[in-house]
Structure P
Amino acid sequence: MADITGIPVSAWLDMMADTITIEPWVSQSVSGVPTYSGVTTTYPCYIEMKNHLIVDALGREILARGRVFMGSNANISVKDKITLPSEYVPVSPPILAVNIATDESGNHHTTIEIG
């Protein structure tokens, strides 16, 4: 396996043909309806739709439907709203877990597990 230590995520952007948008979570009503900021940020990414087991934000082992490799090291929350390209169903799946990969320079890229 090749050593990718020290290779910036920007070197991978040509492999990230998709884009996602993230809208930050702001609050939740008494009935549990989320409110989002209304401001979206777009990120290049690679989307892999394949069922796999993960450990979610609450420490439970659950089945994820896919994974999004972001061309960024953005700090995303499991409460945020993700919007995938229109060919994916659902277009706004729940975010189950967020993992930030690091290297010797710090945060490298973010991976989002989706339901």
Structure Q
Amino acid sequence: MADLVGEQGHTDNERRWSRLVGELHDARAELDASADGRAAIAGMLTDTRPTVRLWSAAAVLFWDEALARPALEELRESPGRYGLHSITAKHTLLEYDAGRLSPDDALPGN
């Protein structure tokens, strides 16, 4: 996913992106089921690729908000650098804070 959308989060291949989001959803459901899996997801919060940080932080929000929120806030606060990732991080936090985001949801805009 990170290679497909780069630093700004733009893709010209929506079909491939949707397929990858579905695959990620399935993998995340499996990883969420164990402490080792959750630790593996949390370990990606410092990845150099913004796509990896964004999707990892969105998952971690549901079991360790204090750990996940700074990664999402950093993306949200840098729209010039992260483009669509910044917008997605902003709306992820808004939806989460309003209680409208669940672990099974795709990220807002995806």
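Computed from the coordinates by the stated procedures, all read-outs in this text should not be read as laboratory data. Quick caveat: nothing in here was measured; it's all calculated off a predicted structure. Cβ atoms are built from the backbone, for glycine too; each structure is taken alone.
Brief remarks on what is shown
- helix-only ellipticity at 222 nm (-39500 (n - 2.57) for each DSSP H run of 4 or more, over all residues; to 500) from the coordinates reads 0; which among P, Q: P
- Here log10 I(q)/I(0) by the Debye sum over Cα atoms at q = 0.14, 0.22, 0.24 Å⁻¹ was derived from just one of the structures P, Q, and that gives -0.61, -1.35, -1.48; the source is P.
- Taking FRET efficiency 1/(1 + (r/R0)^6) of positions 38 and 102 (r between Cβ atoms, R0 = 35 Å, to 0.05) as the criterion, the top structure among P, Q is Q, with the largest value.
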